[in-house]
Structure I
Amino acid sequence: MIIQWCIKGMSLPNDSEARDIIDSRGGIASNWWREVHQITPAQVREKLSDANLDLHVNHFTDIDPVTTLPFHRMTPFISLSCGAVEREVAAKTNYVHTALRTALWFGTEFGQQSTAYLYTCWLIVGVRAAVEVESVAEEVRDLNSYRRYSAYQTEGEVVAKISIPDNHIQQCQKWTFDRASRKVTPDWVHPNPRFTPPDRLSNIRELI
């Protein structure tokens, strides 16, 4: 397993709601959980499928044939940015797409909003595809594991499942977008007093 730092960029109505994701101890829930309010373990097992992951990554706004709603409203997955490297063969150059830039792009709804809220957190990522395993995230940016072509690979996406516990979230940052200067600058930081550093997992203890 790999401990992966990530950034979740979100567009939220106000500062209070942004801080409440940490202060309420609710963490970051998937759109599906927020939509239906209550979920069961059996429903989770049905939702965590390769087909639904493909819809989440490549057909986010398409209509779900089961619910007849846009899939993004019923997705059990949560996208986070970790950065990616794009190789341009003709130019013999590698281009770096940073996690911060991608998170800001999504947090401002592609430049349509003047503010973005960025949540820095960590996930446990499997080294191979394991969609059915709820406790590990999927590194869909990894071409060794996810070899099918995706137009969105350079977003550096890692996908969490169902929810991100609040103690995995280190902090929330508010960034402000100035359309006149086309610059995005940090405004404030809201740290999480219950954050659990991932180095707690760095040691492995054998069976007694």
Structure II
Amino acid sequence: MLHDLIEWLVRTIGQLGYPGIVALMFLESSFFPFPSEVVIPPAGYLAAKGEMSLSMVILSGILGSLLGALFNYWFSLRLGRPFFERYGRFFLVGESTLQRAEHFFDRHGHITTFVGRLLPGIRQYISLPAGVARMNLCLFCLFTAFGAGIWVVILALVGYWVGNNEEVVSAYLNRIGIFTVIFSFLIVLFYIKARRWRRRTKL
């Protein structure tokens, strides 16, 4: 079944081109459970065959990811925030909790958004708390594009170098997924250490 899906995606992306990548990555980055691992590598494979441009595949993937993240941000800002303001007390989410969330994203939203885009199972939904907390939109877009860009580049290069063999692609992506989790942990650790060092130097 996975083989059939990959073949269908290769044909679909080949027919729709870069707008197809944008559309599929928009779905992947919003609420729909559509994994980027089955979108970008086939496009990278087509780039290796000379049927697409690798740089345009990467740019299209980043654009689709950013648009999907902005949709989630807008959705949670327009509906999630009013919902919690009205009914949050029934879920133990009061105004003080919302204010703490805003304060957290004011101080740490950039690193939270960036790392969240690298982590499987989280990258699609990190936009929701950012929207509820009304994170600065420019910073949100910048670090979303940065984090999503790293992931899209990895996927595109795997497809470009490995080809259309889903078993080999899956094996590579499993190893890369472990590496990105470790990398994200190290980034957070470095961020915490750097903030502590800055506080000490100010005293």
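List of remarks:
- Highest-scoring entry among I, II, by FRET efficiency 1/(1 + (r/R0)^6) of positions 143 and 183 (r between Cβ atoms, R0 = 25 Å, to 0.05), is II.
- helix-only ellipticity at 222 nm (-39500 (n - 2.57) for each DSSP H run of 4 or more, over all residues; to 500) derived as -5000 - corresponding label from I, II: I
- Origin of the value 1.13, where Cα Rg over 2.2 N^0.38 Å was derived from one of I, II: II
- Largest in distance in nm of label points 7 Å out along Cα→Cβ at positions 31 and 127 among the labelled structures I, II is structure I.
- Entry that produces 71 once percent of Cα pairs over 12 Å apart, for residues 103-158 alone is calculated, selected from I, II: I
- Label whose coordinates, when distance in nm of label points 7 Å out along Cα→Cβ at positions 23 and 71 is calculated, return 1.2 (choices I, II): II
Every number here is computed from the coordinates shown, using simple stated rules; none is lab data. Everything numeric here is computed off the predicted structure, so don't read it as measured data. Cβ atoms are built from the backbone, for glycine too; each structure is taken alone.
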